[in-house]
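Q: Quick heads-up: structures coming right below.
Each reported figure results from applying straightforward, stated rules to the coordinates on display, with no laboratory input. A quick note: this is a predicted structure, and the numbers were derived from the prediction, not measured. Cβ atoms are built from the backbone, for glycine too; each structure is taken alone.
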Structure 1
Amino acid sequence: MSESKSLFNQLKNLTTEQRNPASMDIDARSTTEILSIINNEDKKIAGAVEKEIPHIARAVDAVVEALRNHGRLIYVGAGTSGRLGVLDAAECPPTFGTDPKTIIGLIAGGNAAMFRSQEGAEDKETNGAADMKKKRVGKKDIVCGIAASLRTPYVVGAVKKAKQLGATTIYVTTNPRSKFDLPEFADLKSAVDIAICPEVGPEIIMGSTRMKSGTAQKLILNMITTAAMIRLGKVYENMMVDLQMTNKKLRERAKRIIMTVAGVEYEEAAKLLKQSGDHVKTALVMVKAGVTKEKAKQLLLKTNGFVRQAIENEE
C-alpha cells in the first residue's frame with residue numbers, strides 16, 4: 001500500500017475527520033442558523049473536558065512536581081494546536097511571574113508558523129525529535145504533545161524522543177482514548193504517560209480542528225497551568241499575586257489586589273507596594289500579618305511562597 005493511501009485510511013477513521021450530522025446542510029442555512037449550529041456544538045465541549053478531569057489532575061500533579069524540581073513544561077504542537085501551546089506558555093510569565101524558560105511552547109515550523117501556516121512542517125517525526133534534542137529535554141522535564149488528530153508526525157516524534165530522554169510525557173488529543181490501541185499508534189501509546197482525550201465529536205466543518213477541538217485544547221491547557229500555579233503558591237484566595245508588573249495595567253492590578261485584601265485605599269496600597277519592593281506577596285503578608293518587609297520575606301521563604309500559610313504562621 002502506498003504511503004498516501006495508508007495516510008488516507010488512517011485519517012478516515014479518526015473522529016476529527018468525520019462529518020457532523022448536525023451541520024450537514026449548514027451551507028443552506030441563514031447566518032443566524034449557522035451561528036446556532038456552531039453554538040450548540042460548542043456547548044458540548046465543557047462536558048467532554050469534564051470527563052477528563054481525573055487525567056488532567058494527573059497532568060497537573062506531574063507539572064507541579066517538575067516545576068518544584070527545576071524542570072520545565074514544554075508544549076509541542078502543529079498548526080492550531082501548536083499556537084495554543086505557545087499562547088498558554090507566553091501568558092504564564094505576566095500572569096504568574098514564571099521564568100519564560102520554565103514553560104515553553106514549540107510549534108512545527110518555528111516562530112514563523114505562529115503567523116502563517118508553514119506547509120509540510122508537521123509531516124516529519126524527525127523534526128519533533130530534533131527539537132527535543134535542541135531543548136536538551138531531560139528527566140526533570142514534562143513534554144506535552146498537543147494533536148487533535150492524534151497522529152501529527154511532528155508531535156509524535158517529539159513525544160517519543162522526549163520519553164527516550166527520560167521526560168514525563170502528556171498527550172492532549174480530541175480523538176477517543178481507544179484510538180491509542182490501534183496498531184499504528186502502538187509506539188506512541190508506549191511513549192505517553194498521561195493521555196487526555198476529550199471526545200468533542202466531529203467538527204461543524206469536517207476536519208476544521210481549530211473549532212471544537214481547539215476550544216477543548218485551550219480549556220485543558222489553561223486548566224493545567226492555572227491549577228499548577230495555584231498548587232505552587234502563585235494565587236492567594238482567587239487572585240494572582242505573583243504577577244510581574246511589566247506594564248501600567250499590571251501595576252494598577254497589583255494595587256487593587258492589595259486594596260481588596262488589606263481593605264486600604266488607593267494611596268495606602270501604592271505606598272505598601274513601594275515599601276515591599278514592588279512585590280505583591282510581600283506587601284500582603286506585611287499588612288495582613290503586621291510585620292516588616294524583612295519578616296514578610298522570611299515567612300514567605302519558609303512557606304515556599306504561599307501567602308495564606310505565611311500569614312497564618314505569623315498569627
Structure 2
Amino acid sequence: MQEEKSLHYILGASLAAIAVFVVVALVMINSQASTSEVDITNSSPTVVDLYYEDTQYGQTEFYSGTIDDLAAGTTITIYVTGTVQDLNGNGDIESVELFFGRDSMLDSGSCTPDKNNCYQVATCDLQTNGNDNQKDFSCTLALNYFMDSTSTGGVAPSDNWEANIGVWDGEAMGTSTLDIEVETLLGLSIPGSIDYGTLALGASTTSSDNQLMTITQTGNDVADVEVSSAAAMACTLGTIPVANQEWSLTDVDYGTGTDLSGSAADTNLNVAYQESDTTPTTGSIYWNIAIPSTTVGGTCTGTTTITAIAS
C-alpha cells in the first residue's frame with residue numbers, strides 16, 4: 001500500500017510539472033513580439049488659397065473678379081498667387097503652373113498659348129512660408145490690350161476667363177480654378193494730322209494724291225469713328241469751308257465722298273478685333289479737299305474731330 005501511494009505522488013507531481021510547462025509555453029507564445037506594417041499612398045497636393053492681384057506676394061490690392069483696367073495698345077501685369085499644400089509630402093512640392101484662358105477653351109482642352117484667349121505660365125515662382133507642408137506661389141501674367149473680352153459687347157460674352165492652377169509633388173497633381181471677367185476696352189490710335197500738301201487755287205485731290213488715314217485697333221472692342229469739324233479752315237488769306245473736305249472708306253476722287261460737316265457722322269469704319277499676336281488690326285479713311293478758286297491763299301489750318309465709338 002505504501003508503495004502505491006508513493007507512485008501516485010510521483011505521477012501527480014509529474015502531471016503538475018507538465019501542466020506548468022504548458023502554461024509557461026502558452027504564456028511565452030502569447031507575448032511574442034509582432035511587426036506592424038502599413039503602406040500610406042501619396043496624397044495629391046492641394047491649393048489652399050488662390051487669388052489674383054497687381055502686387056506679387058503683397059496681397060494688398062485684390063481684384064474683385066473683373067479685369068477692367070486693360071491699357072490701350074500695351075500690356076498690364078497681374079499676378080495669380082496663393083498657397084499650395086502637401087500634407088504628407090515633407091516639403092516635396094516641386095512646381096506650380098498656370099493656364100489662364102477662356103473657360104470654354106480650357107474645358108475642351110483646346111487652350112493652346114494665344115494672347116487673345118489663352119495664356120500659359122509653365123513655371124510659377126515658389127517660396128517657403130514657414131510651414132514645411134506649404135509653399136506660397138506667384139504666377140506673373142502680362143495681359144495684352146486685345147485679349148478677348150467676356151463682358152457684354154465683347155467677343156465672348158458667354159464665357160469667363162479662368163485661372164487654372166496645377167501643383168505637382170513629383171507623383172501627383174492637384175488643381176484649383178478661379179473665374180475672372182474681362183471687360184471691353186474701347187481704344188483706337190488715330191493720327192494727329194491730315195496734311196494735303198501744296199495745292200493750287202481751284203484744285204481738288206484725287207485718288208492719286210488724297211490723304212490716307214490709318215486707324216489702328218488698340219483695344220478689344222470693335223470700334224467705329226465719328227468725324228466732324230466745327231469751323232472752316234483758316235488761311236493766311238480767306239478760309240476753306242468745312243464741306244470742302246470729304247471723307248470716304250474707299251480710295252476715290254473728290255466729289256464722290258461724304259462732305260465733312262459740323263455734326264458728328266458715324267463712318268461705320270468697324271475696326272475689327274485683333275486676332276494676331278503680332279499684327280494690329282487697322283481701318284482706313286481717305287480724305288479729299290477742294291481749294292476755292294478765289295480769295296484764299298497761304299497756309300490753311302483747321303481742326304477735324306475724330307472720335308472712337310463702340311461699333
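Q: To which of 1, 2 does the computed value 27.6 (mean projected area of the Cα convex hull in nm²) belong?
A: 2
Q: Another question, then. When you work out percent of Cα pairs over 25 Å apart, for residues 85-204 alone for each of the structures 1, 2, which one comes out largest?
A: Largest one: structure 2.
Q: Here is a further query. Once distance in nm of label points 7 Å out along Cα→Cβ at positions 237 and 261 is calculated for every structure in 1, 2, which label goes with the largest value?
A: 2
Q: Taking 4.1 as the value of distance in nm of label points 7 Å out along Cα→Cβ at positions 125 and 253 derived from one of the structures shown (1, 2), identify that structure.
A: So the calculation was done on 1.
Q: Given a value of 56, 31, 21 for Cα extents along the principal axes in Å, for residues 189-268 alone, point me to the structure among 1, 2 it was derived from.
A: For Cα extents along the principal axes in Å, for residues 189-268 alone, the value 56, 31, 21 is produced by structure 1.
Q: OK, next. Suppose helix-only ellipticity at 222 nm (-39500 (n - 2.57) for each DSSP H run of 4 or more, over all residues; to 500) works out to -4000; of 1, 2, which structure was it derived from?
A: This value belongs to structure 2.
Q: Matching task: 14.2 is the computed value of Kirkwood radius over Cα pairs in Å, for residues 197-244 alone. Pick the structure from 1, 2.
A: 2
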